[in-house]
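No value in this document is a laboratory result; all are computed from the given coordinates. Just so it is clear, the structure is predicted and the values come from calculations on it, not from any experiment. Cβ atoms are built from the backbone, for glycine too; each structure is taken alone.
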Structure 1
């Protein structure tokens, strides 16, 4: 039991370290644009390339049932090391748009062996209180995702490459911690057989299907919101010249506060159930999408910041709870594959929403663009409601 107690902190620290690779490019986006003379739409493309890499990785990992056939801690370690090396690729001199997109794609590919595999490792150790455990784990993902923005804000005056090098070093440390201190969990059921159709079988389970569709609706909103937080702040600064924002630090706070929300949601799920808390958070984030034009139009900047911080909390609070519902309703021997394929589909959806927002930001008034993100939560809420009947 004592061994299990210290396993969760190590998984959480490792997840934080390794997922800092995710938005490393976004943290230095303006520098990348200037250094390599990129187009203004680079934000959407570079973010989407990471998502595409993650999608390709999760699809291959799921089809080959990697997380169920091999030691997940070793898979995590190998992917952390390789992912950190590809992350370093963006600091190479004379990069082109194609090479930058390729490096970010490959970084995303190996994140497929980090995020869902980390959840699989937690599920192998914790059957009771899984919602709370995954709350800490996804909270680490959120803070890790936001960390490059903080690092950029704290290293103003330093070369932008410092952010990339530091996040790669962090990922190596996280992978090593997992490899050295987290062996296979007591509830792990190894599936030595290669089963190409394992990812299809899980969708035959009604409760699994409902949780998965709720997660998909949540994902339509989540990464588009995260990717465009700096853009929202920049656009507001342009239209309100009297307002001065430290955009990297504020971006870190708005995204990173979601990590606290994940932990709170995990504890609340023990009192009220994972589904009820996930549904509540999804409803609140849907409301944020719908009222966003009013808050983005305010002349009172503190109101905007408070709104974005609240949105940053509710937009992610349901994520570990959906993953909990997915893990609990999957076949035990296919738990890793189930988490991986749901991640694959969910992140495929993020490509569509990110690119749609990218296009609409040019052709629409930016104040009204984020209403579109409500589509996902509305469909997710419908899927969850239908499950009750």
Structure 2
């Protein structure tokens, strides 16, 4: 098997312009006759009174982030939707809780009804969660490209050069990266594969010769350190993937259909706002995280991921769309890398109806909005 005729991306230190700040949007009339106080801005509903009452009857809706208050796709827009009053505008009381990064553990909480929504890393994790006995479904997928990348030193000119070296990971080698290495003809048995945690400096210190990464995170951290490296992308080897997946409990969703639809409606509205006002939205995340939040780095995360969403969403598709043919190809990488025994029936694990219900011609339906 030969290596595809392309070169890795060589990354060097560079500056990134910050997104322009914008003022917070305040809506102007109270929901269902509620009076606003001096401390609470008035918020106009964008749904009918009956629907509003149905949503309010659901009580507090708990969303667990994928990882803390990181400004990633599927996390930042939820934080912004809350801060901008979009959840209130659809009569939802949403409580946002920071996840630890254990997305499969988060899916267990959603399955048990302890939480109602959570962000998963990719569509394969929906399948893995169900395989572990957690009853969840994917209801939107923002990114249709692998978020994982592989970082190496600049001396690695093709992936087969890694044979006989050490590869570091954070818990497991992501399936798209394993598929990429296999596609490039790398003898996986020749690699020493070790868990190294989250400090990317192990790569320039030569403790490992390859490092699994999130392309919106570690590359920026190493660039800030002034380090040079090569970045290898799975899609350049024909490997499919996804990121920014929102999941919920299928039984609860069926019982609370308007809640799920309007939750996604508010997220879509917030995504649109944050595309143009990234710095403002990251500021909302920083407010929740309080001390020690790296706003500059998180703005880079958001900008990188929302650009990937834009680039991987066809012009004629709704942002967040689900394509089960792509899902099947992604799950196939789990089977090929012995992380799953067989292909499950995928249709019951993903339900695009909730997202489709709040979009018209690919645009979020926000009555009264511009």
Origin of the value -26000, where helix-only ellipticity at 222 nm (-39500 (n - 2.57) for each DSSP H run of 4 or more, over all residues; to 500) was derived from one of 1, 2: 1
Origin of the derived value 1.4 (distance in nm of label points 7 Å out along Cα→Cβ at positions 132 and 340; candidates 1, 2): 2
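Out of 1, 2, which one gives 1.1 for distance in nm of label points 7 Å out along Cα→Cβ at positions 268 and 324 as computed from the coordinates?
Working: 1: 1.1; 2: 2.1.
Among 1, 2, the structure yielding 1.1 for distance in nm of label points 7 Å out along Cα→Cβ at positions 268 and 324 is 1.
Using FRET efficiency 1/(1 + (r/R0)^6) of positions 300 and 316 (r between Cβ atoms, R0 = 30 Å, to 0.05) for the comparison, can you identify which of 1, 2 gives the largest number?
On the way: 1: 0.75; 2: 0.50.
Looking at the calculated values, the largest one is 1.
Using FRET efficiency 1/(1 + (r/R0)^6) of positions 116 and 204 (r between Cβ atoms, R0 = 25 Å, to 0.05), single out the structure from 1, 2 with the greatest value. Mind dumping the intermediate values first?
Numbers: 1: 0.75; 2: 0.05.
Answer by largest value of FRET efficiency 1/(1 + (r/R0)^6) of positions 116 and 204 (r between Cβ atoms, R0 = 25 Å, to 0.05): 1.
Using P(r) over Cα pairs in 20 Å bins from 0, in percent as the calculated read-out, with 29, 56, 14, 1 as its value, let me know the right label among 1, 2.
Attributed to the structure labelled 2.
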